[in-house]
Structure formats: structure tokens, C-alpha cells
Structure 1
Amino acid sequence: MMISVVSAGEAREALCGGAEILDVKNPAEGSLGAQPPTVLRDVKSLLNGGTKLSAALGDLPNLPGTAALAALGAAACGADYIKAGLYGPRTAAESVALLREVRRAVAGFATAVIAAAYADFERAGTIDPALLPEIAAASDVQGFLLDTLIKDGKPLLSFADPDALRSLAGRARAQGLLFGVAGALRAEDLPVVRDCGADIAGVRSAACRGNRRQGPLEEARVLQLRRILVPAV
């Protein structure tokens, strides 16, 4: 379970609720909005060896050099995963070129690169996420994430049905890639995501008071979501 947090205070709530990955992001800057290095360092200082740190780099323009610098900064702050949102690239070739620069930038760190694309690509005008397995493999990154770009309350399953998720999960496994799913996931969506074979379920709104993405994150909600994903907890 990956819980998106915006501060060290939220990170403490998520840790107490059993989050396995803390995903530092800034919702004010977009779906995969980035926080400054100070926030990443503050969250990293709270972690023990069992919980991983993920950093959103942003909904990236088609500027590989800019993306590479952002990736290097996140890796230097101790991120275990960095998520690169393929917002600007319009083709698979452009996506691969950007991701290769990101991967090269963090080659000296124990940081996994995750390519992120958007299930609502038709209304967002971004690349088709069905291309993600091939893009990730050609870029030599470690995995890919299916998210939504436009945060208007519509959950990911409004744009990608379980068969599509199962197909992506199978293609990820065949290429040795991690597969994550996020995007306004509700509590009732988590068993579907789990049963489709996703490695990681990313949540924010459902972990916040009032199911609001901008609301305060609460330990009790995180714990409830964790129990849904892992019933034995």
C-alpha cells in the first residue's frame, strides 16, 4: 500500500496506519506534483528500513534534461522510488527518451524509476497508457504506474476496467516490471486492484478526512484501507 503525503505530519499518520510506501507529492501542483527537497528530507528522516520513500517528480513536460535534474534531486534526498509523469511526451519514442535521461541521472543511487501515465488519456491529451509496458522496458526503468491526470473525483476504474488492469499486470510480470495503480481509488476499489494483480495500490483521497484529496490525512483511515488490502492485518 502506497499512501500519498504532503508533509512529515501526514507521513507520521500514514506510518502509524501501516503504509508500506510513503509517496511524497504536492496536489497543488498537479496529479504528480512535486514537493521541494526539504519535505522529502523531513519524511525520509522518519523512516526505518521497512518503509520506502517515493517521490513524485511532476506531470513532466517533454524536457528530458529538466526531468533528469528533478530525478537527481529526489534521489539525493533518499527516494527509493521516483515517479515520472509522462504528461508532455506525445509518442512512445519521446517518452523513452525522457525516461532514459531520468534513469541515467539516478544511476549512482539505489532509486527505482517508475514511468507514470494517465488512464484518462483521451480527455487529458496524453499518451495511451497501453504503451507503458513497452515504454518502460525500452527505457530500462523498473516499473510503471497507471494514474489519472484530471482530479475531479472520477476514480481510475471509470477509465480502466479490471480486464485492462489484468492485461497490464500480466505484461508487467512478463517483463519483470513493477505495476502500480492509483487515481482516486476508493476503499471498494482496492480488492479489485489487488485481484487484478497490481503490485502497488496508491491512495490519497480515501485516506483523507471527507474523502477529499486536499483534506487532512488520518491514521484510522489508512489502517482501514490497509486491512482491506491485507485482511489478516
Structure 2
Amino acid sequence: MTNNPIRAVIFDMDGLMIDTERMAQRAWQRAGAEFGFALPDALYLQAVGRTAVATEILFREGLGPDFPFTEVYNRKQHYLYTAIEQEGIPTKAGLLELLDLVDQQGLAKAVATSTARVLALRKLTAAGLLDRFSTLVCGDEVPNGKPAPDIFLAAAQQLGIAPEECIVLEDSLAGIRAAHAAGMRAIMVPDLIQPPPDSAAMVYQVMGDLWQVVEFLSEGTDRD
């Protein structure tokens, strides 16, 4: 991945661009409690960045085979939709300035999210971001979700940019693993999860917020 210019920026959505992970966690835990299941914080954090299919496997492993995933998921969706309608979705600090800079520099950009398209469109619309992206790849549109590289490779293909010329902005470990597996430079901007020591080989850089990404790209995109 050395000596390749940056020609595209691929954005994760939840926890990276929009502050929704805490909303989702509250919705999951409220829904689980209604069905008699306490959803530990540690278990939820393992699901961050994963598709619904992968989350079902994870929750059944952690909570038992009798965990009524579909019923809890549907109730969770109801609570999440209600929260979005009532509270809106705040964007992360520095995001709009980062999007403006990406456009000014003529870089391609895409969203690659584990969220299913129906909900992703709803979230991006609520956050006022839908018209900022012409390329959107969702978790229900690829064979394998993060940490597999499928979603990022699909985004790069749609953009017409080689993977080694893409950087990925992610907040989840699953997303970082997926970007690394895709041969892309992964920048982690932590939200609920801090990068563990063993992730250093997969992370190109760790940045505290999107303002630091603005500074990074302002210094130029012709770098290794």
C-alpha cells in the first residue's frame, strides 16, 4: 500500500459520520429487556459494525439459542425509528467540513455501511447527508459483511478506483479488519470502541476526531 496516492475516501456511517451507535444500543437493550434478555454492553460492542445476520449469530452465542432475535430486532427497529423521528440524527464534529474538503480536492467518495439499505437511506436523510453521496453500498447488498472485505471492494469497484488508492474511515474493529483485508489504508476514528494493541498492524492511523482527518487530507493526498 505504499507510494499510492489517495484518490478516494470511503466512509463508514454509524459512529463515524453520524452519532447513532448510542441510540442503537439503547434501542437494543430496551427491546431485549422487554423479552426478558439483558443485553450486556460488552456483547453489544462486539456487534458494532456488523450486519444483522452476523449480529444474530453473535447474540445467540452470547444469550443462548432461545434468544428471539427477529422479534427483538423488529422491536429495536421501532424504538430506533421513533428516536430518529423525535431526536433527529446529529452529525459528528468536522464531518461537513471534511466532505467539503474531499469535494474540493476532487476525490471520489462513498458510504460503505453494514446497515441495510432501507435504514441507511432513512438515517442519511434524517442527518441531511443523502445528497452528499452518489455511491452507497449497504450490508444487505454484499455476500459477506464486515470484517470481510466485500463491502469496501464493492465500493471501490463502483467508484472505479483501485483499492490501494482508497482510504477508509471507520470507528469499528470489524470495519478496520474489513478495510485491511481489502488492501486499503484504514483510518480509525474511535467512537464507542478504542483500538486494542493488536490492531496496530491493521490501522494506518488513529485519529481523535474528523477534524484530524481534515488536517490529514489538507496536507496532501500523494503519500504512502
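Summary of computed values
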item	result
Distance in nm of label points 7 Å out along Cα→Cβ at positions 66 and 90 derived as 4.1 - corresponding label from 1, 2	2
Parent structure of the calculated result -10500, given that helix-only ellipticity at 222 nm (-39500 (n - 2.57) for each DSSP H run of 4 or more, over all residues; to 500) is the read-out and 1, 2 the choices	1
Structure responsible for 122, with volume of the Cα convex hull per residue in Å³, for residues 50-169 alone calculated and labels 1, 2 on offer	2
Source structure (of 1, 2) for Cα Rg over 2.2 N^0.38 Å, computed value 0.91	1
Among 1, 2, which structure scores highest (criterion: relative contact order in percent (Cα under 8 Å, 6 or more apart))	2
semi-axes √(5λ) of the Cα gyration tensor in Å, for residues 98-161 alone from the coordinates reads 25, 12, 10; which among 1, 2	1
For 13.0 (mean count of other Cβ atoms within 10 Å over residues 34-41, calculated) the corresponding structure among 1, 2	2
Mean count of other Cβ atoms within 10 Å over residues 10-17 - structure with the largest value, from 1, 2	2
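The numbers here are math on the coordinates, done by the rules we state, and not lab data. All values reported here derive from a predicted model rather than from experimental measurement. Cβ atoms are built from the backbone, for glycine too; each structure is taken alone.
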